[in-house]
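See the structures that follow.
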Structure P
């Protein structure tokens, strides 16, 4: 069951050892670096396709767009509370009317001021009936109108909501882009959006993104003039580049079980913090076997998640009890499902999958995953655990685009993925409301396990209408209880945010939602 996993681990370790010999033979100082003094070289495992926040589909798009085009508010602190960014103040006029006043010192990267007209245009291009933005459906439901109070050149914007909305402040964490810099169709050539963030995107290809510091940034130009984001799809190659000094920063893009080996190299150090991102197992709730909650519960009871955290993550993860991470103000501890193979077997019996005589399994399932070797290794460990209760699982890795397309179409039985950052408990609406099941018209919505629950719909509808936090807490506690009972997905763990950086890089920090805002504060010390 496990030889392929062991082979890939040994291959990566050999690569590190070989690199050490190459560095030594070249006479390079073990703590030196090979990247320019004025540039941070950052490695991604997949390419960003756009820095335009309106079209940020992938995690990589989002990370780049936040550096280029921040929103009126931002959510990046350890407490996950929204704070003003481009906004100077936000005032509630009544439950469905809010007014936002822009800071008077915010400028786009071309030096032009950010105006109310730019804010209105950014939101309107998403709300418009002809919009092809992935955020269109959500914005159309939320906003009745967005208006410039003092004209397009002013600083005040009025938001009229379709209904009271508890998520409004976090909804303002949406990048604002420059209307005057867009094409006639409202797009930016090559996805190179113009925003008011710390960096300006100058080039974007399938293998690289180049950014330069925005000297007009209202917080002051970043200390590092350039960012060179390189796409390196092979995990072993990323390790080699880090250990060899040809990269400066890699965040959450390596095998966690090799981190301690990598940290044995003198050039690198670890920057680590908690995460509000969930790794979870998808279960297709329309599958003939998996639509039975007893089967889903049996799968959960067969998994020894703590063993996986210890073996594969070297302890750099926290056991998940649900979608919302521990420490979040809406978190409810709805109980932990510990491994219980005997009970899991009884549930399968009750569901009509008795243990047959001989070596035949009770049930056969296919587990799809990306072709990242670390994720394949984890999938194989989980498949081995399910074999203990008579479920034979075939792990099928795919290139990510193919894998993700199958997930969105519901063409899978089991799979594993990670969420975007879970900042607002309204995320439960996004991922579990029955109106969020993908179809031909809305293929990019998030209820990809096709879960339907009238009770859950009622709770998350109520949660997004209730603006008083104290009253929202019991609503979301009950929603988490429903999900723990129904198990439409199986929460696995919250992987720590881990960055491995060159020792010459100082000031870089990780944040719970894994954004790369730390790059705007990082700098390099002079080479020895």
Structure Q
């Protein structure tokens, strides 16, 4: 075969290969794309209980910064939010909802194998260097640190609800899949936002102490102080009211009580280590340094260890004996994570034409510090005699025995023409006919003999009690057959004291629990709610309506008839 023929054969073969490639190439590419459709993304992730660690990273276009949100569960099973000083998270249900997005998630449709198109689908890894088209990266791990799920979530597919473009970090392929579940990176969604957990019906007294702090002179300037109380019928009263001209503004007072139950946590900050739950200076921390840290948030530490705030205090008490003190500090500027956690706000970018500088951050929130303590004096003590349980049990036994003896004496009298026995021992003697009126006569629970006393035409059977002598008060009171109602009163009083002790124990536990919750934190609350908790006196009272005119008295009739 000459060279010309060889060249012709090669050319024909090349053309044939091109034709084959053109016919097979797209089909092969399509087959590769379809190779894993329908498969699970994370087959090893089968239960929400496996997930103890969640990281979400996304690019905040508005703030031009990378936002990271994380939730962790420690070895004790406590959930916390690291970005917010490890604030306790109410995360069990919320993590379950987030895990539900990844468990059983399937690669419904393969869309592209071209990395160059990642920005188009918004699945660019936010942790990478590329800035255009960044997605949201969600990573979940188990207690051993093993990755359970790691996915970059892109934009929603046009016209398909909850269907998003997604990609695995470090992989080229892009899929579309339905993400059924809920994944929030809002701080408020992961915590118990009800700050005080108070109930309006439980609030019995509110004190509005509207003093101010003269920072230049370092003095407390007294202001208006209003005290309102609520009776057992739920009716409010204001101390110092002129009853001839004024009456409490029930609507306003009710609104204040309701507002105390509606305070929501907007953000949190950790307190300095030198500040205990009781707000006293801890050992090893210089008072001056501590005072500077507090003053920056509107709180002032006095030389006597007392704490004051530049917006005064609100103190309210509950029927459970718990006293809350709310101290209001400075306004808190900022939005987003800068507001909820105190994170440094993003630096302003390049100014646009016409701008004169960065706009001031809104200040629609305020710092709040809360303490709680149990005050036993707030509970009403029973008025009856307090008696030890063993003494009450002895009196009960004595009463039962006295009742049996009385029945025996009555039976004896019926057989002996109404005469009393010479002694109680006579009741145990066997008569000529029948059985003894009393099988046996034991001593009373205090090892004394029961006594039969004649009282006019009647009689009484008596136990002298623990003092072994007639008469006495309290625990020494005699148990007498003619004073059984007294035993009922003592039993009732004992039940009331038992209930009182239960309330004391529950009140102390409640205060301890609240102290542990409030102790480490400054809170950020909404300024609108704060304004409702700072009423002036004119808001708490209203003019008393004039008395109805008395109709004139007709001649011959008494006035008012």
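Computed from the coordinates by the stated procedures, all read-outs in this text should not be read as laboratory data. None of the values given here were measured: they were computed from a predicted structure. Cβ atoms are built from the backbone, for glycine too; each structure is taken alone.
A few notes on this one:
- Origin of the derived value 51 (percent of Cα pairs over 46 Å apart; candidates P, Q): Q
- Which of P, Q yields 0.90 [FRET efficiency 1/(1 + (r/R0)^6) of positions 109 and 229 (r between Cβ atoms, R0 = 25 Å, to 0.05), calculated]: P
- Computed 12 for relative contact order in percent (Cα under 8 Å, 6 or more apart) - originating structure among P, Q: Q
- Which of P, Q leads on distance in nm of label points 7 Å out along Cα→Cβ at positions 325 and 461, largest value: Q
- Here mean count of other Cβ atoms within 10 Å over residues 93-100 was derived from just one of the structures P, Q, and that gives 17.6; the source is Q.
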